[in-house]
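What follows are several structures.
Throughout, read-outs are computed from the coordinates displayed, never taken from laboratory work. The shown structure was predicted, so the numbers you read here are calculated from the model rather than taken from an experiment. Cβ atoms are built from the backbone, for glycine too; each structure is taken alone.
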Structure I
Amino acid sequence: MAKVTTYDDIWKEFLVINKTENINLPQTENKIYDIIHSAVKHFNNKMHEDSDLEYNDESESLNRQLTNTEQLIIAHIIRYYFLQNGLTYYTTLFKPFTKEIGLQHYKADVKSIEDAMDRESRKIDELIFNIAEDYL
């Protein structure tokens with residue numbers, strides 16, 4: 001049987017780079033599957049026609065063994081969208097209370113999340129560039 005990358009492989013890599021409290025993470029299998037599905041779709045889009053990566057919930061795996069760099073890319077894609085969702089949640093929840101929490105504090109928190117998203121985006125691009133360079 002051909003070796004494949006499992007959902008656990010991807011999720012463990014994400015947990016290593018994410019560094020957040022478990023309470024902030026999805027707690028059900030279905031929600032984790034949804035996140036992995038989305039990350040695989042974004043990965044395929046980022047890699048253009050070079051990627052035919054598919055997911056399979058029954059086997060909880062992808063259709064092939066990913067390289068270490070590909071696993072990192074998907075983990076960073078998950079982290080990027082995790083941060084984006086956190087930013088949406090924070091701005092939606094706390095914007096009405098900027099007077100109470102202070103506009104400076106609110107702006108600093110939003111900027112911090114945006115900076116983290118920017119770092120993730122650059123890291124994803126760097127990893128993709130490194131793969132492309134390897135094939136030149």
Structure II
Amino acid sequence: MIDDWVKIVDDAPTMPREYHRVDWIRTGELGLDNRKIVTYPFIEPIPLTPEILEKNGFIKKKNFMQLGNFDNPPLIMWHLEEEKILHHLKHELEIHHAKNGIHVSINVEYVHELQHALRMCGIKKEIVL
């Protein structure tokens with residue numbers, strides 16, 4: 001989507017990966033940061049990490065990251081836990097916004113998925129990388 005953060009992957013494995021914002025989308029191409037045109041094979045999602053969430057005001061709790069609280073909505077929590085049966089990581093995002101009657105719980109592994117979830121809940125939050 002427009003304004004999503006994406007990672008650029010050069011075809012040379014030694015090149016550093018770069019983060020960019022999507023400006024426009026058309027068949028087979030993305031415009032990034034008003035200066036770069038990229039085709040789909042050279043973009044990847046950015047994994048959502050506790051470090052990225054901390055940069056965006058989330059506070060690390062015992063087994064999750066939290067932004068806001070019930071007294072100061074919205075309350076946004078991101079749980080990162082290992083699934084006991086399948087032995088893989090489960091990334092669960094919870095958004096509680098009593099004022100708007102919103103309670104959402106979905107799996108979110110990437111920055112752009114967090115951006116989408118926030119937008120769909122009407123939460124204006126600029127994500128910083």
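Given structures I, II, which gives the highest value for distance in nm of label points 7 Å out along Cα→Cβ at positions 7 and 39? Write down the numbers at each step before the final one.
Values: I: 1.2; II: 2.2.
Answer by largest value of distance in nm of label points 7 Å out along Cα→Cβ at positions 7 and 39: II.
Compute relative contact order in percent (Cα under 8 Å, 6 or more apart) for each of I, II and report the one that scores greatest. Kindly include the intermediate steps, with their values, before the conclusion.
Working: I: 29; II: 17.
When relative contact order in percent (Cα under 8 Å, 6 or more apart) is calculated for I, II, structure I comes out on top.
From which structure (I, II) was Rg/Rh (Cα atoms, Kirkwood Rh) calculated, if the value obtained is 1.04?
Values: I: 1.04; II: 1.01.
Comparing all candidates, it corresponds to I.
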Response to the item:
Value -23500, calculated as helix-only ellipticity at 222 nm (-39500 (n - 2.57) for each DSSP H run of 4 or more, over all residues; to 500) from one of I, II, is from structure I
